[in-house]
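**Student:** Below are structures written as structure tokens.
Readers should treat all values here as calculations from the given coordinates under stated rules, not as data from a laboratory. Values in this document were obtained by computation on a predicted structure and should not be read as measured data. Cβ atoms are built from the backbone, for glycine too; each structure is taken alone.
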Structure P
Amino acid sequence: MNSKNVLLIFKSNIMYKPVIYRLAKDFDLVFNILEAKILPRREGRILLELRGPDEIIDQGIKFLQDHHVVVELLSEKVWREEDNCVHCGACVGLCPTAALSVHEPDRKVAFEVTKCVACGMCGLVCPFGAMKDITLFDPFAEGRVNS
């Protein structure tokens, strides 16, 4: 069984439709909600882990897109600024998925982006600002009212 971590963006006109439920029912995909931010009548953003065969995951993603859900692969939204990383290892102990680990024998910090769930812990502790990720709440989200 394979997995992909995705960011789902639901605009206000579709955010109350049961599309995630349909991933389990119609596609037999296992899903795990990693984080969610819902702005009532505005926008919803969900970090979701999808598990199943690659072909079925891809079909589920197409289903979401066909239902006007914006789907972005999380692996394309998290990165390390290599020039800023000094391989101090401050991030390694806080990483809940072991996406960051110390590689032996050179003692360099390895980053396996496909394991990352964009929890943001590494970015909080990195003294050099090497780790970059998405933010779930977009202050310019649909329906925002400026004062």
Structure Q
Amino acid sequence: MPTNLVAVDSLVANEFQVQIDNKPMLGVFRVDGLTTFKLNDKGERVQEPFRIIKMVQRDANNAFNTWLRETITPNAKKPRRTVTIMAVDDGIETRRWTVKGAWIQEVTYSAFDTASHDMVEEIVTIYYDSIEEAFPATPDLGIQ
């Protein structure tokens, strides 16, 4: 008796990677508020900011801390980067969002609390010029 089994394709929220200009961004807890497509009431595309929540890291030369130091330099232009967010399923990249012209708008921190043993979170709000979405695990079907 033949059966028509269909595999359910899903993403697990804890399988992802983030890069800044193709360099791994380590210590990322989560990405929040990633809106990849939104139109305003005039039908124009809107670029909503998103947040990267990460651990505070001491290496001043890692990709994020370098970007942050350049951002907070007095009288500096907003340094822009390409941020890539990759969803991974069983070691296979299934979805990729490439955020171009990304710039840091705000950095906040979770509470410093003597009664807590939680890690301090660095919460980074990012605005950008454009976003591209790709499906690397899917064969190209010629859909544009």
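**Student:** When distance in nm of label points 7 Å out along Cα→Cβ at positions 19 and 83 is compared over structures P, Q, which one is greatest?
**Tutor:** P
**Student:** Computing Cα Rg over 2.2 N^0.38 Å, for residues 59-114 alone for each of P, Q, which one ends up highest?
**Tutor:** Result for Cα Rg over 2.2 N^0.38 Å, for residues 59-114 alone over P, Q: largest is P.
**Student:** Can you spot which of P, Q the value 16.6 was calculated from, given it is Kirkwood radius over Cα pairs in Å?
**Tutor:** P
**Student:** Next question, about the same structure. I have 13.2 for mean count of other Cβ atoms within 10 Å over residues 35-42, calculated from one of the structures P, Q. Which structure is it?
**Tutor:** P
**Student:** P, Q: which one has helix-only ellipticity at 222 nm (-39500 (n - 2.57) for each DSSP H run of 4 or more, over all residues; to 500), as calculated, at -5000?
**Tutor:** This value belongs to structure P.
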